[in-house]
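Asks: Take a look at the structures listed below.
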Structure I
Amino acid sequence: MPAHEVVVLRIGHRPERDQRVTTHVALTGRALGACGMYLAASDKGVVQSVGDVVERWGGTFFCEDKVSWRTCIKDWKAAGGVVVHLTMYGLNLPDVMGEISPHAKILVVVGAEKVPGEMYGLADFNVAVTGQPHSEISSLALFLDHLFSGTELIKVYPDAKIRIHPSRAGKQTEEL
């Protein structure tokens with residue numbers, strides 16, 4: 001299985017409503033193995049929040065706003081990548097992971113408000129994590145966990161300035 005370059009594309013973000021959820025999409029992507037997130041809207045607050053987390057907790061995750069989602073998809077495909085659109089209307093995740101996981105370069109599209117219908121035709125894979133309404137954050141988390149087979153859960157960032165030490169009770173952190 002190839003090493004995966006996974007980047008999230010967040011479309012439909014409404015800065016006045018979705019800043020917290022979009023930030024959580026980025027943090028989930030970062031924590032679970034994605035390299036970065038393209039945001040198809042202008043929101044410096046999200047970019048700054050994600051940058052602050054990367055500065056303290058380590059890694060090289062990027063967050064870029066003001067991205068044209070159509071151009072992003074076109075460029076991603078031209079560079080040899082595949083596009084996975086997470087939607088409750090797609091094929092079941094377990095049924096398509098075998099087709100997706102051999103690809104080394106994966107753009108994962110998650111929507112906020114109603115996703116334009118053309119997205120379904122632009123995606124190489126329309127993937128349903130369940131056939132029920134739920135959060136794009138949970139869809140992304142489950143997709144990445146399936147893609148990385150749990151290995152993302154033990155990732156360590158050597159350049160972190162703070163680290164959590166697992167404990168049965170209480171909070172144990174270390175300033176590095």
Structure II
Amino acid sequence: MRRLIVFITTLILTGMLQAASINGKTVIDTEWDSLMPADYSFDAIFDTSQFGNLDDYDPMAEIKFKAMMQALSSAPIVPEMDGKMIRIPGFVVPLVEEGMAVTEFFLVPYFGACIHVPPPPSNQMIHVTFEPGTNVENLYDAVWISGELKVATVAHQLGTSGYTMEAYQIEPYTEE
């Protein structure tokens with residue numbers, strides 16, 4: 001037991017066990033659920049029970065679809081997350097590409113989001129900019145994104161995000 005304590009103390013003193021930091025802020029590993037208020041449930045704010053009874057060509061289907069898209073694009077965010085330096089895993093949905101590098105994208109919690117309708121709720125999308133750009137060889141591959149999270153709405157034809165981030169680091173996803 002004493003050896004373990006000495007080993008951990010040595011790691012702390014040599015800086016090998018410090019929490020990661022960017023621009024003097026500690027980076028917090030973050031789960032997607034923490035970007036939604038605890039009491040948030042899409043089913044609680046939008047009734048989807050009538051969708052099964054609607055035909056695609058029914059005028060009511062279009063009205064319901066527009067109402068659902070509005071509910072998705074205005075999902076409540078967590079104001080306390082504003083300004084937090086976070087690290088979060090997700091999938092890249094490219095928005096702006098310069099050559100082979102993606103410089104602007106949505107980060108989403110699961111593959112295929114935004115490509116298929118409907119997109120995730122806005123509290124489950126982060127609009128990310130990364131000035132040097134990143135090569136995304138395979139959209140099926142998840143990544144870790146580190147940066148300062150901001151509460152801000154960004155609307156795009158693929159969806160609406162409730163958060164933005166200027167990424168400081170992008171790395172391949174690995175389970176830890």
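Bear in mind that the values in this text are calculations on the coordinates, not laboratory data. Small disclaimer: the values here were computed from a predicted structure and weren't measured. Cβ atoms are built from the backbone, for glycine too; each structure is taken alone.
Asks: Of structures I, II, which gives -5500 when helix-only ellipticity at 222 nm (-39500 (n - 2.57) for each DSSP H run of 4 or more, over all residues; to 500) is computed from the coordinates?
Replies: The read-out was computed on structure II.
Asks: Computing relative contact order in percent (Cα under 8 Å, 6 or more apart) gives 28 for which of I, II?
Replies: Computing relative contact order in percent (Cα under 8 Å, 6 or more apart) on every structure in I, II gives 28 only for I.
Asks: Upon calculation of Cα Rg over 2.2 N^0.38 Å from the atomic coordinates, which of the structures I, II produces 1.03?
Replies: It was calculated from structure I.
Asks: Of the structures labelled I, II, which one yields 1.21 when Cα Rg over 2.2 N^0.38 Å, for residues 52-131 alone is computed from its coordinates?
Replies: It was calculated from structure I.
Asks: Given a value of 0.75 for FRET efficiency 1/(1 + (r/R0)^6) of positions 68 and 92 (r between Cβ atoms, R0 = 30 Å, to 0.05), calculated from one of I, II, which structure does it belong to?
Replies: Corresponding structure: II.
Asks: Suppose you compute distance in nm of label points 7 Å out along Cα→Cβ at positions 36 and 156 for every structure in I, II: which one lands on 2.1?
Replies: Among I, II, the structure yielding 2.1 for distance in nm of label points 7 Å out along Cα→Cβ at positions 36 and 156 is II.
Asks: Which one of I, II has distance in nm of label points 7 Å out along Cα→Cβ at positions 20 and 84, as calculated from the coordinates, equal to 1.6?
Replies: Among I, II, the structure yielding 1.6 for distance in nm of label points 7 Å out along Cα→Cβ at positions 20 and 84 is II.
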